[in-house]
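For reference, the structures are reproduced in the following blocks.
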Structure 1
Amino acid sequence: MNNQIDTTSLMPDLSSHRLVYAPYPSLETAAQPFPPDNLAYRLVVSKNMQDLCLQHRGLGIAANQIDFDAAVFVTHVQSEMITCFNPQIHEISDDTVLMSEGCLSDPGLYLKVKRPDMIKASWEDESGARSQATLFGMDCRVFLHEYDHLQGILFTDRVGSVKLKAARKKQSTRFKSAMNRIIDNG
């Protein structure tokens, strides 16, 4: 007799999950580790998250951005989209770069964020195998942005209040301008 429990029915159905926008509780909460025991579910999660990332034209997307409490995100490494389960950062460069960032969960907001220019990181892939890489430049920046999401840290937390207030004002102006164009062409 097989005493194993089928955990597939206990896993959330991601097809109903949609992008959430700041402020939202899951965006400010650290994600739980992704369970290692269901490889078929990893494939479903990976596909759903990659589809959502493409749908929203993002460089990456983290599980808590779709209100899914699991340590998993999608990012690009050397132009290839990958899904990172239970990622870890092992080394961070002292060299930093100040660069403009945006976030799918805070549309129209762009902030200059200082981040390390190199990290050594590891993650589990869809099969549960551990992968590792040294990431530089944009690959590094996006990995760190998505990793922050899993820690409950938003890119708005990485800048001072004066810069954030000025950027929010620009965001509001862009939004109003876009709405006026829609109304005028409507």
Structure 2
Amino acid sequence: MLMFLLGLLTGMFIKELAAYLPTVAQGEINRALKQLPDEMRADFGEKWFAVEAKLPSDLSKVIWGMGCNWLLAPQALKPALPKRVATLLQFVFFISYLRAVLLDFIKLHFASPSAIKSRWVFLKMIADQAIAVDDPKQLQPLLALADRVHDEKSKQTLLVLVEAMTNTKRASQNKTAGPIQTAASG
């Protein structure tokens, strides 16, 4: 009987605690926004709260809020230098790659250490290429790999990937440059 009561009280406590999770998440995002300058708060607040609204569970919302407070807000204040952007891209690729490797491990699909390393090197090349696109002074890792590949289909795939990165970067530059050019000319 005592165990039943204890279990009932524990369940009620957990439900009560879970009811406050969305409030905690929004509080963390608000704390993150207070770290930003006034001119950045509205834009970042709109984006961060939109992401928070799309998350499925209350616990994931709290984790997002903590990420905004501890990671995104401090990073938003730093300049976007190419080396920093490359490091962040490589980190995102590493987390994605780690997830894929762990899923393969859970399914008992084992890869050799050399295969794991070569996959990671390839993902790192993609991140480096994304930064180096359209900059002739920087090393172009995917173009260098395409020169070494003997398989014509693989070479064409790499070249198409680089071309897509270049087009995406040019399109984003045109979007950012468009209103500035219009304001300067008008």
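Miscellaneous remarks
- Largest in relative contact order in percent (Cα under 8 Å, 6 or more apart) among the labelled structures 1, 2 is structure 1.
- Structure from which -27000 was derived, helix-only ellipticity at 222 nm (-39500 (n - 2.57) for each DSSP H run of 4 or more, over all residues; to 500), options 1, 2: 2
- Source structure (of 1, 2) for Cα extents along the principal axes in Å, for residues 49-128 alone, computed value 41, 34, 17: 2
- For 18.1 (mean count of other Cβ atoms within 10 Å over residues 65-72, calculated) the corresponding structure among 1, 2: 2
- Value 31, 22, 14, calculated as semi-axes √(5λ) of the Cα gyration tensor in Å, assigned to which of 1, 2: 1
Read-outs throughout are calculated quantities, based only on the coordinates presented, and are distinct from any laboratory measurement. The shown structure was predicted, so the numbers you read here are calculated from the model rather than taken from an experiment. Cβ atoms are built from the backbone, for glycine too; each structure is taken alone.
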